[in-house]
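Engineer: What follows are several structures.
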Structure I
Amino acid sequence: MNAPIAGDPDLERLRALIEGARRAVVFTGAGISTESGIPDFRSPGGIWSRRRPVDFRDFVASEPARREAWSQRAESHRTMAHAEPNHGHRAVASLVHRGIVTTVITQNIDGLHQRSGVPPERVVELHGNSTYAKCIECEAPYPLDPILDAFERDGALPVCDRCGGHVKTATVSFGQAMPEAAMRRAEAATVECDLFLAIGSSLVVHPAAGFPVRAKRLGATLVILNREPTELDALADLVLNREIGPALRAVTGSN
């Protein structure tokens, strides 16, 4: 039996909701990874507070835009490459391995859920993955490091050696269509869940922010764990404004 979480009824309630769930879904945003040293792109100090993100249509049409996009990727890669999963990631992984959480839907592009031990087939990446690149035409995959090495050495822009298309990180840029397969998987998991845990997301970026609303309307219990209030707090059954890693570690007993 779990030891009581002394003097913290919200954590006790969260643990009870998790233990009672049969098909829980975890939905994560940038807040779960800031504790690994990865700044939120939108927050003060984040790259988008200093450099304008490159729209996908500009990336396709303009060499200077492609050069700016790869320059931004080179800057953020230095931080992401050294980041390690934190207590929050490991707690989520433990819930997956215990069979409580069926699916992890993430807005993050850092791959830390997989590195924490969540099987890749259980992770739905709504905004793609920044740890590799792919051709925007034929979707041939490419390792990231050789591309960044060449770009930083002599400014070379990557071109697909199969079809000649432009190569970009395997992320969803502004102006780019959301990945249909990922959206279908996220929708299916949301419809089937009985507990929806929204963790570290401001819940303002659509269409992703629609999933917790849909889960709640279909009868699932909605929990929001985030350091700051969100626009969906009034809809939730339980809201916890606190540090994510320590809270999840206390609730799950994970290392």
Structure II
Amino acid sequence: MLLSAVLFDVDGTIAETEDFHRRSFNESFKEFNLDWFWDEAIYKELINIGDGKERIEYYIKRAWPEMLEYKNLTKYINSIHKVKNELFKDFIMDSKITFRPGVLRLINELKKNNVRIAIVSSTTKEDLLTLFKNGLNMDPKTTFDLIAHGDCTENKRPSPEIYEWILEKLRIAPQACVAIEDSLRGLSSAVNANINVLVTPSIYTKNENFKEANIVVSSLGEIDEPFQVIKGKAFGNKFVNVDLLNKIINY
């Protein structure tokens, strides 16, 4: 079987963006006079909760359950999240964010080999465009064959729904794909859609146990900056390339 598509998670996988999201949430809380602060330990837990609005709701249930009685809670959460997205754009515009090692190299290699590539993310389309266009200087609409964002499906990861949506849109078999993820919820989502998974842990997920992954490596690696294998077989490869991905789906 030949590799048909590679499905890239975004936050933490393509670029280390999660702390920009965390800081944007904290600044938005200040705008609403909320005495909330998500430190790194709290946000590490929240990473495995759906999208931004679901993270706020989860936090309210855990820390401020009395707020669940608010009649306009959903509207209130949406307002907080809208401000958070605006702040995220400011953070990205002011930062010098870059691709994680090997990402751009692999994207270019996949395109040269006519392997389809897609983005899979729980974040909003607006945040995705902000990151790629303003932070990474790339137009995702011309680079990727498909963009799957948080509004494409009703249920967010770890539900497999967004991966199933991608498979249907691209008309490909799950066994011919590899998902590249950095989190447990992303891993579970892809595995439950019967997709092979390569994990590159981010700064927020580096201590997680990715036992369901086909392979776990420190990064996608560069020719002069090889990855470290954390779990699985690299078949003699020092960086992620088409050869390694083909061997993963046929192993």
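Engineer: If you rank structures I, II by Rg/Rh (Cα atoms, Kirkwood Rh), which sits at the top with the largest value?
Structural biologist: I
Engineer: Identify which of structures I, II gives the largest calculated value of distance in nm of label points 7 Å out along Cα→Cβ at positions 11 and 131.
Structural biologist: Greatest value across I, II: structure I.
Engineer: Follow-up. For distance in nm of label points 7 Å out along Cα→Cβ at positions 67 and 83, find whichever of I, II sits highest and give me its label.
Structural biologist: Once distance in nm of label points 7 Å out along Cα→Cβ at positions 67 and 83 is worked out for each structure, I has the highest.
Any read-out appearing in this document is the output of simple, stated calculations on the displayed coordinates, not a laboratory observation. These figures come from a predicted structure and were not determined experimentally. Cβ atoms are built from the backbone, for glycine too; each structure is taken alone.
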